[in-house]
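Given below, in the form of structure tokens, are the structures.
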Structure 1
Amino acid sequence: MLSRLLWRADARLGRMSRRRITALALLIAVAVGIADHFTPPDLLVLYLVPVMVAAWYGGRRPGMVVALYAAASAFLTQSLARGAAQMVDPVSIVNLGIRLASYLAMVWVVARLRESRRQQQELVGFLVHDLRSPLSSAITGLLTLQQQHQRLDDGEREMIELALVSNQRALTLVNSILDVAKLEGGKMPVRCVETDLRELVRHSLEGLELWARGAEVALESDLKVDRWTLDPDLTSRVLTNLVGNALKFSPPGSKVVVSADPDPHGLRFSVRDQGPGIPPEVAEEIFEPFVQVKGTRGGTGLGLTFCQLAVRAQGGRIGVQSALGQGSTFWFVVPPHRPSEAAECEPDGE
């Protein structure tokens, strides 16, 4: 619950303008100043909160404005507590200078970190975006070759299928990297429409059939709900990622089952496999970026992060139930929504 609230707060703050960020940070600084004046404990450390918020989400200039106000507010609060006689003594002036210098240094560090992160995300975005075209072209060419199956022998067909699976997995990874950044920044449009769930699941599994056939794993579905209002694109990609993750760990001769069931909080999707299971210490953080099960080959650890962000963007929640040697069940719940063409899904009844 706490991580979900923090994610929503981060996404909302990331969409706010610099002026609003500055106003919000100043309001926080005012609240800290009032609390500092009327409570016995020294709350000087809390003045760093509005300074960091302004520097991280607004940049250097808003951070400097809030730092000046926070330093002045802390100085006045301490001076009023000591009385008028000691309001402008040399020690207080020195403390004010040290505090202001510390706040400005914090602004500089946080703003530089934010800028470095932005540049890194842009560079990764450019590189990954440039991979989309060649991968899409390769998949198109392989599909064209696959259609000429009468001219191909068994060995050639097998090689084409293997190349198709590899390229499709690479394209899924590329899309996940790009969309994780969009979802974190609140820039991914979420449009909920009434959707045929059987068609949704069929489309989600369609691109994984070759992979499942090569891995000798059966793909099955068990849907107890026919239609639901959700974002079909995001939900389909979540299912594709979860099923692909299950295929990665499923032994030959096993099966992966996708189910959809009514839930007190909405619609519950589940992807159940018969793999080795996930250690308890890893299951708690499996949805964090770059976290992978020990011994995993390949991948970046961003697929499940994308799933978490995509589910949360629809107001849902996601989790995993697993035991070593008994397989894993990844599940996510999509709450009821009203059909909407707006940028965000509208919760039903709210």
Structure 2
Amino acid sequence: MSRQQLNPPPRHAGLTRLRLLFISWVVVYHLDLLLHVTVDVAWLRPLIRKGYLGVDGFFLLSGFVLWLGYGASPPQGVTDVARFLVRRFARTWPLHAVALIALAALVGIATACGVEVRDPERFAQSEFLLQLFLLHAWETTRQLAWNSPSWALSAEWAGYLALPLLLPGLTRLSVVTCACLTGVALFGLWTLSELKSGVGLNFTLHLGLVRFGLEFGLGLLLGRITAAGYIPVILAKAGVTALPFGLLLGQDALSVIGLAALIPAIWLGGHNQLAPARPDLIMRLGEASFGTYISWVFIEAAIVAILRVSQPELALRLLLMVIGFAASQALGWAAWRFIETPAQRGILALADRERDRKVARSVH
């Protein structure tokens, strides 16, 4: 397979903007866990307290987009698979590692200055190593430690490793079989959501990999069926209505149906809508969503520090939520612009040069 074939297609503008919606939902959810705004503003509870479903949206979107990028020409052979994994590594691991090391430095400084670190077992060396190598969502620990949101990245890496094995089989399946498997995945999600009262689909270190696998697979299947032209846009848009009903009824699996329908609805609605040459602010923040997610821990630390010395009333908590949200987007953009993107380009450039040297040696 040629290098050109293994390069992912340009970003779809609508799906990139959707990433901003998902990450915003997740950030507001985490802000509310700290600030308890929905305790006083009850009418926001059905939306904000289900913000963890933004992660489910990312899992679905990941499978869908990877099908669009690689479904027609799956990586084949050791060289192709290695190139695919290097691209994923360059995209995700450097920023993850920088954030984790920066957090370790912050914890060390706080400890040296005599600041009480709550739940110090969260910062054990063993947990650090599991997280550094992205193994912590693979049923290896029950402790949400260090940069806890990175469990989702650990789960994503299971999908990246499995993708070269999944794609060849998926391309051979009929659309009818794919539709049946879609139903199986949805049934699996409903079963998972009913396992533990009050949890819904909010599984992380325990059963988070199952949650991810079902949604990643569902995204792949939807990508396969949608790209083949078997989902009309009106059907996808009708399916989106499951999202508000799921939120109001507190049924996570129903909400995920709405999220799953939203992705093909946006893609079909702007099939040829590639990212513009000069992206707008929403596009930029959508592109930076991984940076926002992985650097959230620093915004959390700042808010926790404020809450240790103050118990603000509702008005100030709302203000803190707005400031925290804006700060998370700004920090995420900076992480994307100054760490994620340069590291990705540097690693891929090194990989390309090494590949070119090997080709030159083989020719001679």
Query raised in the report: If distance in nm of label points 7 Å out along Cα→Cβ at positions 182 and 254 is computed to be 3.2, which of 1, 2 is the source?
Result: 1
Query raised in the report: A value of 2.0 was computed for distance in nm of label points 7 Å out along Cα→Cβ at positions 102 and 326; which of 1, 2 is the source structure?
Result: 2
Requested in this report: Using volume of the Cα convex hull per residue in Å³ as the calculated read-out, with 153 as its value, let me know the right label among 1, 2.
Outcome: 2
Query raised in the report: Between structures 1, 2, where is relative contact order in percent (Cα under 8 Å, 6 or more apart) highest?
Result: 2
Report task. Have a look at 1, 2 and say which one yields -23500 for helix-only ellipticity at 222 nm (-39500 (n - 2.57) for each DSSP H run of 4 or more, over all residues; to 500), as calculated. Result -> 2
Query raised in the report: Which structure, out of 1, 2, was FRET efficiency 1/(1 + (r/R0)^6) of positions 70 and 214 (r between Cβ atoms, R0 = 30 Å, to 0.05) derived from, given a value of 0.00?
Result: 1
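Where a number appears in this text, it was derived from the coordinates with a stated rule and is not lab data. This is a predicted model, so every value here is computed, not measured. Cβ atoms are built from the backbone, for glycine too; each structure is taken alone.
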